[in-house]
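A.B. asks: These are the structures in question, set out in turn.
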Structure P
Amino acid sequence: MKMNKWLLVEKHNQIIKLPNSGNISTRLIKDKNGSLLTVIDISNGRMHFTVLPERGLDIGELYLGAQKMSWERSQEYLLHPSNVDLNESNGTGWMKGFYGAVASIGPELFGTPGEGFTLHGSGSYSITAPESIQVTWDDQSLMIAGKVPVINRHGELLFEKLIQMSTEWGSSVILREETVENTSGYRQVLDDGYHIQLSGSFMHQGGRYVLPASQHELLIRDSAPLEEDPFHIPSNKEAYPMRCYQYVPRPVDGLYQFDKVIPYLSKMNLSRGLTGEMIVDTEKTYAGYVIRPLFDFPRSLIAKQIDSSFMFAIEPCRTRPNRMSQKITDGEANYLQEGETTASCCLIGLSDSTMEIENLENMILSAVTLK
């Protein structure tokens, strides 16, 4: 099977046509401070997404056909890392550049600001090595890969991440794989995950979270008023304070038979099972979902807020998004020795099939009813 390769360093702002109506292109934009950012546009013929090299190879936007599935975030938040001070405002400086549809959390220490940590770590603010970025494809699929030296908020090198994102032609899912190496020279806590923002205009008239957990298992993390139904997503007429719920997702056995997952099972550590979460509009016409091995990310958080934009996030996490001191006390912190590596993966999927959405909903909810 012939393998083709495209290198970022050979880009010339041209569109490269790929098999099955796919394509790849690059463009340069300036952030509001005048710093240049690279945007890589990739299409597999059905799904289109952007990749941000200067922002840790995060996914910037996600489309299913013409429908934007990621949040309607102003581009003024897409900042070059040199224009973001992670130490600002007691460790919440990352919020000024908070943009990606799939944004890295960690792998540097993250937790509650005030303990010397920045809440989301610096993975999304570390620049991918340009010469490492390449797209490869064959008759079955395409993949983009690159290496990200992760610099902490003090400018020190802590980790190197090898990131690979693959998708089959005409598919509506992306598998994101990461291999993280401790390159700091001493033992480090590894604390990572993703902030996945599937809240395009299809969600602006309301919808629901579909989670492998019951209502009483959702622990609210903020001082916002309690909700009668925390799974409910209100319409744009009901702006309210942010609410974050953390929980331990249950295994979802039906996912092993889900046709969108089957091609990727061989790449997953299934020793603790698979779990999945979904966000779906009221009419069940569009949905976004996240599926991953519980071995990699055994914790979850959802975040809901309607203000200038609509934020309905799913956050698979390696540990609870809690105070780092508490995680260490509880024995929950993960450590990587000098030179040690670890791998993880996460499947991000989109759907515009009511039948598929209902099928996935039943799979996820069965994990709760079968308790």
Structure Q
Amino acid sequence: MSTIRTTLGRLVARPLVKWLLGGALVAFVAVLPLIDLVVPGVLPGSTYTPGTLQLLALSLIFAALALSYHVLFGITGLLSFGHALYFAVGAYGLGVILERTGLSLLPAIGLTLVGALVVATLLGAVSLRVSGISFAMVTLAFAQAGSVLIRRNPDVTGGEEGLGLATEQVPDFLVGVVDTRNLFWVALAVLVLVFLAVRWFERSRAGHVAAAVRENELRVRVLGLPPFPAKLVAFVIGSVLAAISGMLYLLLQSGVTPRAVSADFTLTILVIVVLGGVGSRWGAVIGAVVYTLLDQRLTALAGSDAIAGLPPVLRVPLSEPLFILGTLFILVVLFLPGGIVGLAGRVARRRTAEDARDRLEETT
């Protein structure tokens, strides 16, 4: 009886500990704009400065975007090469609505969400008629079509120059360098909501069916469960969450460029998910933060005097941040197949096994 009580106590305590640790982490991140915290070599300055807060807010936005891709790839096993399209739908959709209609921010956000929902449902219903590489190619084709529409309509989207934010329709506390910390807090709130939404989907019936489809779609069909509705729900949820990330990106950057819909941006999202750990919500978050900080620091390193003084055989590749990031990605795939979270999990399991071994030795 005591053994059963101990086991039940552990089952109850583990989720509680996770929630407490998660809440403490969110609280710590929330107070960063109010304290003078310096992390040399990682952050460009103190955590209360606008430049650092913008970098951290960008990390949070990319974390929310990575979570949206986790719904497709990590949960459902849908490899999409066009996920950036829905990020661009959010960013460009909100920008165009604010500029053309004169609506205030909240109604414009609502209208953009409706548009993203319609686009995701229509394109998802078409894309999901195929699977595997065919699905990836169809999503890439839709993204390329979106890129052409953005680049060839400069009167609406700004073309190659990008689209600026109509600040007249945005509340004053979200505009300007001084108010970067408000955008940081908004980004943190959005990330928490996206995280909870993804967690809810994972534990829902549709989420369980989607996970089963990832493992073996034929078995799901044999059991009499239609895989298409579950995949479509996952596709729409992931796309709408990506659009929310895009809207927040527009507010933070005060504009958006055509790169937001490019195929290489979708590959960046994929790299983030793999770096953190495929199939893990925390992996998506950690991978986004690590990637964003690495990208920023490696860009600064590429233009430093230390790299300029190297021989050409080293200076040329090391002066390209993408070369360094690509090399790191290859190393992670080869030596850390579970990503950063997978490494942490292996270390934790090893410690647990060692503790169990030590207890066994003590009892014997």
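A.B. asks: Determine which structure produced the value 1.6 for distance in nm of label points 7 Å out along Cα→Cβ at positions 220 and 236, calculated from the coordinates; the candidates are P, Q.
C.D. replies: Of the structures listed, the value fits Q.
A.B. asks: When Cα Rg over 2.2 N^0.38 Å is calculated for each of the structures P, Q, which structure yields the highest value?
C.D. replies: Q
A.B. asks: Using FRET efficiency 1/(1 + (r/R0)^6) of positions 68 and 212 (r between Cβ atoms, R0 = 30 Å, to 0.05), single out the structure from P, Q with the greatest value.
C.D. replies: If we compare FRET efficiency 1/(1 + (r/R0)^6) of positions 68 and 212 (r between Cβ atoms, R0 = 30 Å, to 0.05) over P, Q, the biggest value is for Q.
A.B. asks: As an exercise: relative contact order in percent (Cα under 8 Å, 6 or more apart), calculated from one structure in P, Q, equals 26. Which structure is it?
C.D. replies: Q
A.B. asks: Which one of P, Q has helix-only ellipticity at 222 nm (-39500 (n - 2.57) for each DSSP H run of 4 or more, over all residues; to 500), as calculated from the coordinates, equal to -2000?
C.D. replies: Label of the source structure: P.
A.B. asks: Separate question: Once FRET efficiency 1/(1 + (r/R0)^6) of positions 36 and 148 (r between Cβ atoms, R0 = 30 Å, to 0.05) is calculated for every structure in P, Q, which label goes with the largest value?
C.D. replies: Result for FRET efficiency 1/(1 + (r/R0)^6) of positions 36 and 148 (r between Cβ atoms, R0 = 30 Å, to 0.05) over P, Q: largest is P.
A.B. asks: Out of P, Q, which one gives 16.0 for mean count of other Cβ atoms within 10 Å over residues 180-187 as computed from the coordinates?
C.D. replies: Of the structures listed, the value fits P.
Rule-based calculations on the coordinates, nothing more; no lab input. All of these numbers come straight from a predicted model, not from anything done at the bench. Cβ atoms are built from the backbone, for glycine too; each structure is taken alone.
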